[in-house]
Structure 1
Amino acid sequence: MKQAVPPRPKAVRPIVILGSGGIIRAAHLPAYQKAGFPVIAVADIARDKAAELAADWKIGHSFGSIADAVRFAPADAIFDVAVPASQIMTILPQLPAGAAVLLQKPMGETLEEARAIRDHCRRRGLTLAVNFQLRYAPNNLGAVALAREGLLGELHDMEVQVRTYTPWKLWTFLATAPRLEVLYHSIHYLDLIRSWLGNPIGVYAKTVRNPQCAGLAATKSSIVLDYGDWKRVFVVTNHGHDFADESQCSFVQWEGTQGAMRMDMGVNLDYPKGKPDTLSYAVRGSEDRRWLRVPVEGNWFPDAFVGSMGALQAYVEGAVAELPTGFESAYETMALVEAVYRSSAKAGEPLPL
């Protein structure tokens, strides 16, 4: 199998990070260090927090305001924006026209906010990608390679299941978020499904609260995506399952006319420490009915973050002609998220009398 690889620029551009939260420490910076992407500055309104991050990671400059970071940034800088979704439109207007931006998901808290971000990018000529990095996870890239070799045949079934305990308290800004599980987690799976199958015809969904996650908005979801009569596609999540490891799961599974594939996403198991990602496949009709393991180098966290930044840099450089997670495509993922919430808010079909 020839491994699918995300694009990389021929000459890397300097990165200016705006925001210094946990995702920057846990994923962005380890990924960029591994890839050799130079981070030259970090800014946060909590200046001490930015300074501490800069010191820990030997970043040359830190700032307490976006304006100072923008004034410092060279013309070819990539702005890596990782802030709560509600703050995005306080930052984008401060960036130079035509800037290249990698925006941490989600693209706003609502479709209305996503539309405002999209329209702002159009007006200001921003080259903006949203960090839907699951597309670039090493095991998903392996699955893409297997599919290109014809292992699946015609894909007719795709499912995502996550049953684990997620420590939501690690993200303090989510404590009062009116939308939680779909907007901040399952959005990755919805975007991944779009990358494989395009946009669905519609959705049927219900997202509900969980007594194991007291005080939070909905953290359990069941989502069925309508792709017609021959495709079954769904996402099922339960983030309050605090039982033994053997009952927990975190996987994506594909089934086609010729074979099937499954990838396990270890980051969701024992978060934030996580477990190794895996990829396996089976061939329909084979005498050997076992699932065969495919070697995977790296994990979703942090390795997929190399892919999203590398893809943006390669696109800005002109080395590739397509930006898969650009703001126009990301807006369509946000529209799918909105459809999920609208479906969830509707009453179910009553039983006939």
Structure 2
Amino acid sequence: MRCRSWWTWASCLCTLCLVWAIDPNLAKRLSRQEIQAGWLLLFDGESTFGWKTEGDVAVSGGRLMVGGNKASRITSTTSWADAELSAQYQLVGTSGQIHIGNVGIPLAGEGVLDGVYTLQITLAGGKPVSWRVTDPKMQQRTGSLTAPDKPSTALISLSVADNHQIVVHSLKLRPTELKAIFNGKDLQGWKEIPAKKSKFTVTDKGELNIQNGPGDIQTEGQWDDFVLQLEIFSHGKHLNSGVFFRCVPGEFWSGYESQIRNEWQGEDRSKPVDFGTGGLYGRQPARRVVADDNEWFTMTVVAQGPHIAIWVNGFQTVDYTDTRPPAKSARQGTKLTPGPISLQGHDPMTNLSFRNIRVADLPKSNPQ
């Protein structure tokens, strides 16, 4: 459907909104394969969580609509260095760009076509080094840039001019360049906090298992700004554990904690118990508990300066900026300095397994 003149733009938009509202194929969720591969929903199909918005921005019928009567923009609260980005969208009008930092990529070609466009971008060092836009007739437009000599991170934004609109069907990202910090064979590169009760073993399946508690095992390596991805399995009902980061080396339970506890109030997963899996313990509850016990789930933590974002199974659960005064331990205040990553044995009922533990450093520069 095309709006042939701006005088009929408003009526066309209303018709389009009605079509989208009744479309049974609503927000595109991630497949199990995509979750295991580390893909994250930047648009969750129901909210603008994780974005700053300017102008006309709304979510309806599982679509994110940017623009309308006035110039509009959305900007991610998390910045990225190395990643793959994929999007599907429609356009009302010819305006529309996606910005990766200070690089703008037009979302429409010279001849705007009705239907769904597909966008794929590869980021390296905070720059879009290659991109491809496929229009509804499967014609492609490509571009590329040289990777920067000095890597940085980049915010992602979508923008349109007055009386134009981008309708986003899906927007997802997969962090790349992550390196394993658990070899699946032994505990090389990890240290237990001594004189505690937890038992840390590597199973014949190549998983790091924790039983009993309390206890704490830390990496020998240290990170301040990073992307962390790992898979977790809770071998029981509502078991409690956590993934700590920016810890104090050798100090028990001392860092920020991405909570593990697959429990919620009644039938409402948006009401987590004890901050819930993917909550930032003591700071921000998970907005929804999406993981279940006795199933593998994927957790992603992005820490950059005072900003922390967490995803579980590709769904963003936390978007938090720490404004507390600086402190040696994140338990007492803001901690921006490097520290180990640690896994928690919480109590005598603890029985959890971890695998595919990977991390990537983020450049120490202001996001563009």
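Computed over structures 1, 2, distance in nm of label points 7 Å out along Cα→Cβ at positions 102 and 342 reaches its largest value in 2. For helix-only ellipticity at 222 nm (-39500 (n - 2.57) for each DSSP H run of 4 or more, over all residues; to 500), the calculated result is -9000, so let me know which of 1, 2 that is. Computing helix-only ellipticity at 222 nm (-39500 (n - 2.57) for each DSSP H run of 4 or more, over all residues; to 500) on every structure in 1, 2 gives -9000 only for 1.
Values in this text are rule-based calculations from the coordinates and carry no lab data. All figures in this text were calculated on a predicted structure; none of them were measured in a lab. Cβ atoms are built from the backbone, for glycine too; each structure is taken alone.
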